[in-house]
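So, here's a batch of structures to check.
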Structure 1
Amino acid sequence: MHTLPITLLVLTHNEAAFIARCLDSVPFADEKLIIDCGSTDGTREIARAHGARVIEHEWLGFGPQRNFGSSQCSHNWVLALDADEHLSKQLAQELAQRLPTLMESDIAVGILRRRTLYMGAPMRWYKPMVGEKLARLYHRDRARWRDVRVHESLTWDGRQTSFTAPFEHTNNPTLVHKGLKVLRYAELKARDWMQKGRKPRMWDCPVVFVSTFLKDYFIRRAVLDGWRGFIVSQTNAAYAVYKRMRYYEMCRNSESIELAANTLKRHELDR
């Protein structure tokens, strides 16, 4: 497959189990760029062996880190993937065929569909894990990541286009991974709230838990995915409440911020 003037951009921290698959799934990218924040498991070495350029950079939060990565790309067109994501062969072919024309246009972003594996198999009904639409292909002069620590998304000026074939996501290989991710993401979200001066609202926790669970389980059709659907609905509802409890703790006891940061750092989660 001929290469095209596009950069594959991936943020990494101890992603040795997935990074090779991610990089190899984009054979048409002229450049593959890794922004790594202190991996100790061989991620950087594996990435270089699979043709990537690696830049080591301190962790800034997801949005700022992606924007830093965009500024380091050799090409204006960027494809952003997470290390636990990879292109399907069908999407790789679709991109390779359509990109030459797209790059000559004034389009700002390409919307890709993400299909998720959960507990070892694809989810078939739960909407956020079946064909979730995400802006991951973009011209860096026409789009920018929101400067938030977590749950970042692209903002852009101009037209967009969509692609049909999906890319694949290995979502939290185990519930242990999910639990650790919840701790890290909640910490980042609470810090964002603190920076914005948001008032803690513990009173809404019961409502948030019930509404989040019901929305995922029924409106987003997780119920049709059996016990896996129940589990994903419960863990999402628990996360929605936990980040509010953690923020309340931060506001009530400011010493907990540094104590938690030190604990997360010992377990390589503070990034």
Structure 2
Amino acid sequence: MSQIITVHSYRGGTGKSSTAANLAVLLASSGRRVALVDTDIQTPALDILFGDALGTVRHSLSDYLIGRCEIEDAAYAAEADAGHDGFFVVPARSRAAGINEIMGRGYDVGLLREGFDRLIDSLALDVLLLDTHAGFNNETVTSMASSDALVVVTRADRLDMAGAAETMSLAERLGCGRLSVAVNLVPAGTEPEPLRAKVENAFGTPITVALPYAPEMASLAGERLFSTAYPHHPLVAGYRRIIADVSNGTTALRRPAPHPPSLS
């Protein structure tokens, strides 16, 4: 049975998109059929992270939302990153659909959920993984409301934790399924137990994993995904812990399309 997993952070700079990309590749490399969708129309990142695998992006999520293509046309096979032919990436934007056009024309937000369901059916997916815009907008709220599991990526500072607490409050109101909290970019030498106590006290919920800051990430300069370059690194072990957490138990039955609150 298919599962929708959303990755979100309240503020930028938390490593949300790189986390989503690595989770998707690890899920796909385990043999599952996976599609990773960049719903961050304002500040897309996945077309950069998977640039070599995608080639020329002629269609995107934005093109689908404004009626230029079908959602299936925007799904690009990226099997080289997974080791088999069951991994797809849907970029947020193409050259044909710029930010000014989609923001100016607008779109029916209900098309997002319809597109998610069509991707699951047409690509026979086991997992649909959604990377979101930091903070809250219509795409983010729709993604969260559609999810069986939500991964909240935060740093252990007061601003990030305050925002992540708002994210979890919204997720509860939207009826999201499993919740996984990942504290990212933890400096070397940080004592794990005081950090865990600090974050769990702020959220009122257990954290799944503390992901260490990895200097090797900067050395890659976005040319390769961390999980493929350093498969045995403790950071990758942390990504696997997130996957185990959100995949634990039986996936809930697909819910009817929700009607999330509009933020416009």
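Values quoted throughout were computed directly from the atomic coordinates according to the rules given, and no laboratory measurement underlies them. In this text, all values refer to a predicted model and were calculated from it rather than measured experimentally. Cβ atoms are built from the backbone, for glycine too; each structure is taken alone.
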Value 50, calculated as percent of Cα pairs over 25 Å apart from one of 1, 2, is from structure 1
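Ranked on relative contact order in percent (Cα under 8 Å, 6 or more apart), which label among 1, 2 comes first with the largest value?
On the way: 1: 17; 2: 26.
Comparing 1, 2 by relative contact order in percent (Cα under 8 Å, 6 or more apart), the maximum is at 2.
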log10 I(q)/I(0) by the Debye sum over Cα atoms at q = 0.16, 0.18, 0.25, 0.28 Å⁻¹, for residues 161-216 alone, calculated, reads -0.83, -0.95, -1.07, -1.09; among 1, 2 the input was structure 1
With distance in nm of label points 7 Å out along Cα→Cβ at positions 65 and 169 computed for every candidate in 1, 2, 2.6 is reproduced by structure 2
